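Each reported figure results from applying straightforward, stated rules to the coordinates on display, with no laboratory input. Keep in mind that this is a model prediction, so the values were computed, not measured. Cβ atoms are built from the backbone, for glycine too; each structure is taken alone.
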Structure 1
Amino acid sequence: MTKTSPSLYDEMLNADGSVRPAYAGYCKWYDEQPPDLLRRKGSEAEAFFRRTGITFNVYGSEDAEERLIPFDLIPRIIPAHEWATMEKGLVQRVTALNRFIHDVYHGQEIIKAGHVPAEQIFQNAQFRPEMMGVDVPHNIYSHISGVDIVRAP
């Protein structure tokens with residue numbers, strides 16, 4: 001491993017180039033890998049993503065081109081003490097999402113309060129009028145939620 005830039009946060013390395021404790025085992029393994037193997041594995045992953053359609057569209061851009069989901073061969077290892085804090089926020093976010101969806105299909109208080117314009121809901125391609133008034137088990141509408149995790153400076 002090489003020393004990281006002091007202006008950027010490096011998940012694996014401290015600013016002085018020492019390995020963060022959570023990455024000690026992974027870093028040892030990584031340093032033992034031939035560089036061509038890692039490049040080849042990266043290319044294989046990209047080809048697999050293209051072949052299986054693991055992509056997203058950039059909405060709002062004129063061509064709305066399809067792009068590969070960003071992928072890094074180096075995993076983000078989150079120490080337990082950091083995860084404990086993050087988990088609370090992630091649970092809160094997904095709970096809020098499910099409550100929002102429940103409200104859309106039931107009381108629509110968020111629309112009545114003027115927080116979300118009705119047309120943004122009812123004209124959305126994902127809105128399902130047949131779900132109006134339907135109670136789902138445990139009020140879970142979003143069984144899988146993708147939440148970006150970013151580290152603020």
Structure 2
Amino acid sequence: MRFDLLESTIESSTLSQESIILLGGPIANNVAKHFWPEVEKRVPYAISLETQSISSANATYEPKEDADGLLSVDYSLVVKMRRNSGKFLFLFAGCHGFGTSGSTRIVSDPDLVRDLAKRVGDREFVAIVKSTINKGIVDAVEVVDAYNFA
């Protein structure tokens with residue numbers, strides 16, 4: 001399989017030899033779409049691409065709109081997992097773009113990095129991140145659930 005990335009093409013066999021960081025989920029990112037079945041079978045959440053929501057046994061995380069119909073809350077998955085090749089895959093995939101943007105903060109904001117490390121250590125994990133949006137800008141980010149892979 002070949003992926004056209006801007007002006008270059010990458011063979012999927014090349015991708016299997018490297019660790020990968022993916023921004024955006026399978027709707028917005030063709031490379032994420034390629035790896036999605038591998039991710040989906042490992043995460044303990046039900047992901048609905050149709051409703052763009054994430055569900056666990058205890059809760060459903062759905063984006064919310066404010067009174068003006070603008071997105072006010074978005075959710076995302078952050079995944080760190082070892083692939084069959086032994087290389088890592090890091091995925092930052094929001095229900096919408098705001099969720100994807102907010103999810104990247106958990107690896108760049110020192111307080112959020114510490115919070116996540118307390119929850120999952122340095123092992124493989126999946127986390128659900130809530131992004132609060134104010135006037136079209138991600139205003140606050142928090143990890144609302146996290147799970148270590150066995």
Can you rank 1, 2 by relative contact order in percent (Cα under 8 Å, 6 or more apart) and just name the one with the largest value?
2
As an exercise: helix-only ellipticity at 222 nm (-39500 (n - 2.57) for each DSSP H run of 4 or more, over all residues; to 500), calculated from one structure in 1, 2, equals -12500. Which structure is it?
1
Source structure (of 1, 2) for Rg and Dmax of the Cα atoms in Å, computed value 21.4, 60
1
Where does the value 14.9 come from, among 1, 2, when mean count of other Cβ atoms within 10 Å over residues 39-46 is the thing being computed?
2
For structures 1, 2, which has the highest computed value of FRET efficiency 1/(1 + (r/R0)^6) of positions 31 and 87 (r between Cβ atoms, R0 = 30 Å, to 0.05)?
2
Say we calculate mean count of other Cβ atoms within 10 Å over residues 23-30 for every structure; which of 1, 2 gives the highest result?
2
Value 3.7 of distance in nm of label points 7 Å out along Cα→Cβ at positions 55 and 135 was derived from the coordinates of, among 1, 2, structure 2
Structure with the greatest value (metric FRET efficiency 1/(1 + (r/R0)^6) of positions 79 and 111 (r between Cβ atoms, R0 = 35 Å, to 0.05), set 1, 2)
2
